[in-house]
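In what follows, structures are represented as structure tokens.
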Structure I
Amino acid sequence: MDKKWWHSAVVYEIYCKSFCDSDGDGIGDLRGVMSKLPMLKELGINCIWFTPIYTSPQVDNGYDVADYRSIDPAYGTLDDFRELLDMAHSMGIRVIMDVVVNHSSDEHEWFRESRKSKDNPYRNYYIWQPPKEDGSEPNNWGSYFREGNGSAWEFDEATGEYYFHQYSIKMPDLNWEYEPLRREVCDMLNWWLDLGVDGFRLDVFTRFKKTPGFPDTQKKPNELLDRNGFVVDQSMCTNIEGIHEIIHELYTEVFGKRECVTVGEGAGVWYGNALPYVHPDREELDMVYHFDLAYRGRLFISPDQFRRVQKKWAEVIEQGGWSVQYLSNHDSARQVSCYGCDSEAYRKASAKLLGVLVHTTPGTPFVYQGEEIGMTNVKYEAIEDYNCRYTVGDYGAMVASGVSPREAIDRLAPQSRDNARTPYQWDGTENAGFTSGKPWIKVNPRYEEINLESDRANDDSIFEFYKKLIALRKSCPAIVEGDLTFLFDGHESIISYTRSCEAQTLLVIANYSGDPVDFELPEEIAGGKWNRILSNTESSSPSLARRSLTPWEVEIYELVK
């Protein structure tokens, strides 16, 4: 493997709006981030990823971009960003940007021009189609946000045609078939690299290409969510033939000319089709952000599922590809609430165990803000308190189908993206130390119990455990380049594996359950001389002879040669 800096990096995702507010307006900002960079440096982070901070109407919290070359005033200025870049780089922290070019805001100048007339120079920057003979939508494709009547098409009176939007009505899709649009995107990406950023995360890159001719989908509608005959069918706009040519062109015109890292994020990428996107010989992307383990709708991961997915992605990496390791992000619920146990008794132990599973398996670990202190899900009682477009849209569709408002919230709350978007909990003061004003979204009520200040005051600090875990990645070659071999295939509670390279062998043993577990290690493992280098349970024995694990216990051993 031709080792790159990002193979051994630990990336920290910053959702700026909810991270730290420096001016009291209730919205996190760049100066707030700057004030916390020393904390990230101490944690051991060497790369940060910003979710979109460009100028935006904030219909979808910045994923509706109105100007790709400016910073939203709520977050600061371009000069603030330059200062942040310099500060981060001086600390050895690289910065990557979230690039949203499947769609833009309808307030972007390109779209303002595009909708003026059919012969406007920007018309083909977006996807326009005439109505059917009866004046109806061009096809039966549904919108993911299920706004309006549920269609992915919106009629524009000015020119008498429909424009396409996979997401919000106010987020029209860009037309990647149009060469001037592709040139414009490449120029923008090069502009950010000239500014000093270290790479990009490409949002929903798999959906740049649409099915030619826009035929109706034959997929049956979801009776609970699809509306008025419009059907959400990701296969019509995901991994369509020709997508690899588009990504290769971005590499040729931008990525391959610079020292930068690229992370592709998109539904439809899995271990069975990832290698063409990430093999170096293909000249496309450096790694992909997949959903084989974690995503918005998944609220549980079984040990069998974890083993199967990790084995398959390890094969992708063995063949020259690379991937991201994560269990939560801004688009999903909190990992300790979904995949661990967020009760007072086991929150800390399970948060640490999940951290080990992410940081010791093959790929680059991504930490989402708050994981390092075990932040949990939140449940609001009223739909008016929710901001997530999926939650609000699905709620409307469910209520319209006859589901009661209470039941709709009860079913949607565990998977709402707002679980991850509540403000960072810095301390136990009002609004968790996030802002001196009114936060843009309600703070998690558990902030007095769960916050960075109180966590670090305890001997069993999650933050301190993460520091040790990240330090291990930097000192243990087996974590970055070692082979992955699972033990106890089929065990309903134990997740155990070795990471081995020529220089080192590590053993991870985890009780992925809320019950004590007794078991016996294979003789070839138990007979070796092992040194325990990290554990989340101080009472556990350092000897491999004891094979009884407490709930959510995890241990890491190194083979003494």
Structure II
Amino acid sequence: MAKNDLWKKSLDLLTKRQTNILSAAFIIMATVIISQILGLIRQRLLIGIFGASDTLGIYLYASQLPDALFQLTIASALSSAFIPVFSELLNKGHEKEAHKMASTLLALGFSIFFVLSIFLAIFAPFFLQIFNSGAHFSPSEMMLMANLMRIIIFGQLLFIVGTFFTALLQSYNHFFVPGIAAASYNLGIILGVLIFSQYFGIYAATIGVILGGLIFVTLQLPLAKQLGFSFKPSLAYIKSDGVKKITQLMWPRTIANGVFLSGTVAIASLISLLQDPGRMNVIFDLAKTLAFAPVALFGQTIAQAAFPILSREKDNPSEFRTTFINSFNQMLYLVLPVSVLILILRIPFVRLVYGASRFDWPATVLTGQTLAFFSISIFAQALMTLVLRAFYALHDTRTPLLIGGITTGLLLILAYIFITFFHWGIASLGIAFTVTSITQLVILFVILERRTGGFQKFELFISWSKLFMSSFLTAFALYIPIKLLDQLVFDTTHTVNLIILTGISSFFGLTLYLFLTWFFNVKEAKTYILVFRKIGDWRTVLGKSQEVLEGGKINP
């Protein structure tokens, strides 16, 4: 009986609904940490086997168009329109109608992707020429790219179903199972590479994509069934109010995604103008992966947790502002010190994560330089995930479309100038991303502030000033001691010493930041200190969070 009770309690813990933003964010954060660890293991494994080579770069190029197609056909609807409309139907007690609408949407999105993917697969050699602008890839390498892309497309079909289940479960405030399933997608790629790389070379990574997709779907299916969902699409239901509303809301997001993805593809095309484009593409991807790790960890987690309640509070500006600002400040508090650590410790981080025998020192240095420029805008990239969802919760997808289009244009102009006129190389793309992401954040925040009736600007200015001052002092206090330790105390040619140096520096930096924010009386510092002090009673602590998900009300 004891074992059965333990199993039942464990199962309840995994499948229970999260009832406030902070607890939901911590659940998502825990699963994202697992996903990030598996993702870094995947990257390290690929680097260890293939190095910063054209072969690995070709695989990364092959992934871009299938991912872009996925983002345009289904991700746009799920990220901006599905959760608000589905949640609204649930709140009104129309659960069966919500499930029919969801089934129809899945069938529609899957069908559109399938038809377009067939077209993309047939004409793959033609479309992929965009990544050979500098004519550095041979015909055999371009054929390899096309074959890899065709296999990845099949994996994306599975990923569509898994992403749909994630949106469905999150609408019910279930975050643990979708998070673990998403993390396990990387596990599938790891298994594919480990098992098949000695037989199929780089094709093993694409086999891993299919395995990851299968795991992603399978892990979420039982909970979806438990919630009563069954796949029963109806052609007649395409004309329902729910599907019509999602279509109306998603088309600006689809266009915005199209603009952004066009920019991403254009950036990849610009990289192909450089010498050794495959190698440069690998370095760019590795730097971006490290830079966006805290964005996924802190930005996407808090934004995902806040999205359902922001959707419910769209008609109550006061509660909407409170939830948004609390989430915004919590995210900023967490992401700033990590940005500082990545900026100061960029080379040690790159060496620890990617330091395989086939990853040479010039590649390490160049990855570190690119990462340094990316790190300056990590806070902006993270906060954008919340700001965009705030607009989506207000059923406004046009404003992000307009501003996103303008800033994407700015990104391409800067990237083109940096690479073709100034010849600054791959690291300059980090500068372009930093300038445009900060610009986009500022513009959208100002517009949102006016849309919601205005934030308390003076209080925000004081709070943000304390956070940025604490971050600056932390960076300044870390730089000189780390340089001295590196040169005089630790021989960082040895991995153990590098781990010790990085660990000591990170611990000291985070502790200093925590002390400074406590000293400056930053409200968010007190919240997280309370969590750390009462870690054994974490459920009670998180339960006291102000932002309550259920009912759409904020309890004091």
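Here is how the numbers come out for the structure above:
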| item | result |
| --- | --- |
| Value 18.7, 63, calculated as Rg and Dmax of the Cα atoms in Å, for residues 39-174 alone, assigned to which of I, II | I |
| Value 13, calculated as relative contact order in percent (Cα under 8 Å, 6 or more apart), assigned to which of I, II | I |
| Answer label among I, II for the case where distance in nm of label points 7 Å out along Cα→Cβ at positions 359 and 407, calculated from the coordinates, equals 2.9 | II |
| Top of I, II by distance in nm of label points 7 Å out along Cα→Cβ at positions 127 and 447, largest first | I |
| Mean count of other Cβ atoms within 10 Å over residues 135-142 - structure with the largest value, from I, II | I |
| Of the structures I, II, the one that -26000 was derived from, the read-out being helix-only ellipticity at 222 nm (-39500 (n - 2.57) for each DSSP H run of 4 or more, over all residues; to 500) | II |
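Only the coordinates and a few stated rules stand behind these numbers; no lab work does. Remember, predicted model here, so these are calculated numbers, not experimental data. Cβ atoms are built from the backbone, for glycine too; each structure is taken alone.
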